[in-house]
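Pasting the structures here.
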Structure 1
Amino acid sequence: MADSLPVKKSRDGTADLLKGLAVLFMIQVHIMEQFGTTDLYGSFIGKLSLFWGGPPCAPVFLAVMGYFLASSERPFRYFLKRGLLLFAGGIFLNVFRSANLLLQIYFGKIEADPLFYIFGADILTLAGLSLIVIGWLRIVFQYQPLLYFLMAIAMVLLGQFLPSQTSPPDIYSYLSAFFIDSGETSYFPLFPWFAYVLTGYSWRLLIRKYDFVQKKNEMAQIILLIILWVFVIFTLPWAASISHNLTGIGGYYHHHILFFAWTALFMAAYLGVIRYAETSYGKHLVMRAVKWTGKNVTLVYIIQWLIIGNLATDLYQSQNLFQFIVSDLG
């Protein structure tokens, strides 16, 4: 009788830790972007903030998302339905996180185009589109990890050559911003950001197919990790300059293949450290709190944007270093 009972699957502590850290890094960079003065934004502290809100943040979250999608056996209609709901949820979040601003626009206190804030291509809309596309690719590519990885590279390369900003903003630019670099509302378009979902997806299929990660060669893994971190440290100033350049050509939101390759290597090095931290200190109170955040990452993400987005209408780029630190700790 006991053998017939379902076995409760244990959560992946490393994945929860990665997601928890990602959303915490995202919160601090949102505070910096929305509240920090121009001087603070351009300072060393500002650059450090934007870096930690860059490669360890959205790319890691999307790669973890792709990794777990590769284990799903759901049909395409599930991915389509969930993707549409997530995309719609992203639009609703845009509205409610900008509620203070939209009300001031409505009552004539501020002159601005409300569509600019409603149709922002953010991480939730990207996640929704990614679910739909990955659901379709599963039918075409099946379980071939190389095809997904080549597709990831193609997404980044094509993103460099697709039509970019439309000026002045129109309905086409607002809608196309969800897919390509189409103006200031295009934060996380499908090109190139879907590449990170595909990277995580192909990595999971690779592990399943060859089982090479499970081989107990700790010394080789340590040597590889050291080599990766040496590379990351020596090239960090270059990567940090791109992370600090959010909207420029080849900047963070619309980066090119070299930054994608660098970020993939960074994530591999970063993963090694986080896995060690989870194995050695995973039961520590602070670690458990971060993992709880990762377990509830969507809820935490929504709450932080509702607070930060609405406060930013009145406090936009007005806080000095001391005020920034107090806001961050709060």
Structure 2
Amino acid sequence: MTRLRLIGLLSEAELTVSELVAILGQSQPRVSRHLKLLVEAGLAERQREGAWAFYRLADPGGALARALVARVDPADPTFAADRTRLAAAREARRKQAAAYFAERAADWDAIRALHASESRVEAAIMAMVGDKPIRGLLDLGTGTGRMLELLAPRADRAVGVDMSPAMLAVARARIGESGLRNVQLRQGDLYAPPVERDSYDLVVIHQVLHFLDDPARALAEAARALRPAGRLLVVDFAAHGEESLRERFAHRRLGFADEEIAGFLADAGLAQVAAERVAPAAGEPDKLTVALWLARDRRVISDLPPKSAMEIA
């Protein structure tokens, strides 16, 4: 029964042992033992994040786990109580995230004020992504999780990676409020992302490259995560001369020229297919232009049988 309750909770959200202990009202050793068994059975997986560890349904074992949960009566009092306590845990996360933002509100407002409006940038992102089906979405440097919130509803599964546990806490609260169940969050370095290679139809790097010492290396790692014919979307500042951003917000690069990004993408083995700029609106001469670059993996999956040696000759 405990393991079924755990599966039910993990089908709703990524949770720590301490959160699961509070929800289930059982001891930490008991909960940990059942989690260990679920992991060994391939139904759940454990993801380390700083000093914490989050548990979630495994992929692809999660499909079986969700099938088991679907057979449980939603009105069952035990499972209903679990859902109520889960809602309380999510509310605690939301308040923690709100406090984090409140402490840094001035910085966030200043960053948002730097460039063309977010609504116009996001509209350009959605137009560039288009309506092509997305089996796997990867957001590298997910930050607050906004790109996941925007694009994950279009994907079968989505993964967000960020180095900062604090930012992941914000993203986790945001994803919880959005009600998205197809999203996983992982702590990791963009130069060695903890994700599967050749597994994602769309990889997004949104407003991240200008913080990096080696953006070309980050794009090369992103390219390795793409499926054949998968797409990489890069969103960042166009080249500018605002030197003050280096000290104010730790920007390493003052935006990027089209030719520079094109070179990075080519070196990563990708073909650039589109580029667009979202300039400040009239009356906003001091704001920065945001650029979008879309590239595609050159490999192609074909249903045609391989050619014989005689055909090639």
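Readers should treat all values here as calculations from the given coordinates under stated rules, not as data from a laboratory. From a predicted model like this one, the values you see are computed outputs, not experimental measurements. Cβ atoms are built from the backbone, for glycine too; each structure is taken alone.
Among the shown structures 1, 2, from which was the value 0.90 of FRET efficiency 1/(1 + (r/R0)^6) of positions 21 and 253 (r between Cβ atoms, R0 = 30 Å, to 0.05) calculated? Structure 1 accounts for this read-out. Highest-scoring entry among 1, 2, by relative contact order in percent (Cα under 8 Å, 6 or more apart), is 1. Out of 1, 2, which structure matches 2.4 when distance in nm of label points 7 Å out along Cα→Cβ at positions 13 and 77 is calculated? Comparing all candidates, it corresponds to 2. Kindly point out which one of 1, 2 the value 0.94 was derived from, the read-out being Rg/Rh (Cα atoms, Kirkwood Rh), for residues 125-204 alone. Traced to structure 2. Have a look at 1, 2 and say which one yields -13000 for helix-only ellipticity at 222 nm (-39500 (n - 2.57) for each DSSP H run of 4 or more, over all residues; to 500), as calculated. Computed on structure 2.
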